[in-house]
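*Asks:* Presented below are the structures under discussion, each in the form of structure tokens.
Values quoted throughout were computed directly from the atomic coordinates according to the rules given, and no laboratory measurement underlies them. What you see is a predicted model; the values in this text were computed from it and never measured. Cβ atoms are built from the backbone, for glycine too; each structure is taken alone.
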Structure P
Amino acid sequence: MSISNSVIEQYKLILGQGKLPLAWSELELDRLGIRSVHSLRRDRVVGGGIPFIKDKGSIRYPVLEVLEWMHKNLKTSSSQ
């Protein structure tokens with residue numbers, strides 16, 4: 001699934017970032033309120049979370065993957 005440029009622009013406004021970087025660290029995702037460091041680490045072990053890249057011990061989350069994950073997980077009801 002690929003999200004449209006208009007959706008990306010909306011996320012820029014929501015996140016308060018005029019220009020999005022290529023990737024975020026787990027601390028940046030925590031500060032943005034997207035996912036806590038603890039949840040991200042658990043997801044990496046268990047699987048099923050936001051896709052990530054591991055390079056020389058550094059974990060990065062590609063911004064487009066994060067935005068797609070957020071968009072895919074939108075809910076309209078608490079019973080979903």
Structure Q
Amino acid sequence: MSNQLSVRIQEELDESLTRIAEKLHLKRSIIVRMALEKFVEDCMVQGEEIPYERIKHLLGSFSSGYPDLGTSHRKHLLAQYLN
């Protein structure tokens with residue numbers, strides 16, 4: 001059995017939703033349901049992950065050019081702003 005939910009949205013969002021529905025040839029309610037399902041799915045996944053898991057693919061992929069930035073960051077910042 002499905003439940004019914006009523007939601008008030010701003011006029012701009014309503015207009016965008018209508019345009020998307022027409023473009024995709026879908027009912028507005030289907031698009032809203034799809035968006036809610038995606039939102040809930042994303043929240044469930046993010047809620048289970050620790051922050052490290054979300055960014056670990058980025059670690060080591062960027063370089064500042066300073067080999068001692070972790071220990072001497074203040075020195076490098078001051079040098080950049082004082083010169």
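*Asks:* Can you tell which of P, Q yields 47, 19, 12 when semi-axes √(5λ) of the Cα gyration tensor in Å is derived from it?
*Replies:* It was calculated from structure Q.
*Asks:* From which structure (P, Q) was distance in nm of label points 7 Å out along Cα→Cβ at positions 4 and 28 calculated, if the value obtained is 2.6?
*Replies:* Label of the source structure: P.
*Asks:* Supply the structure label, taken from P, Q, corresponding to distance in nm of label points 7 Å out along Cα→Cβ at positions 20 and 36 with the calculated value 1.4.
*Replies:* Attributed to the structure labelled Q.
*Asks:* Work out the source of -13000 here, i.e. which of P, Q gives that when helix-only ellipticity at 222 nm (-39500 (n - 2.57) for each DSSP H run of 4 or more, over all residues; to 500) is computed.
*Replies:* Derived from P, not from the others.
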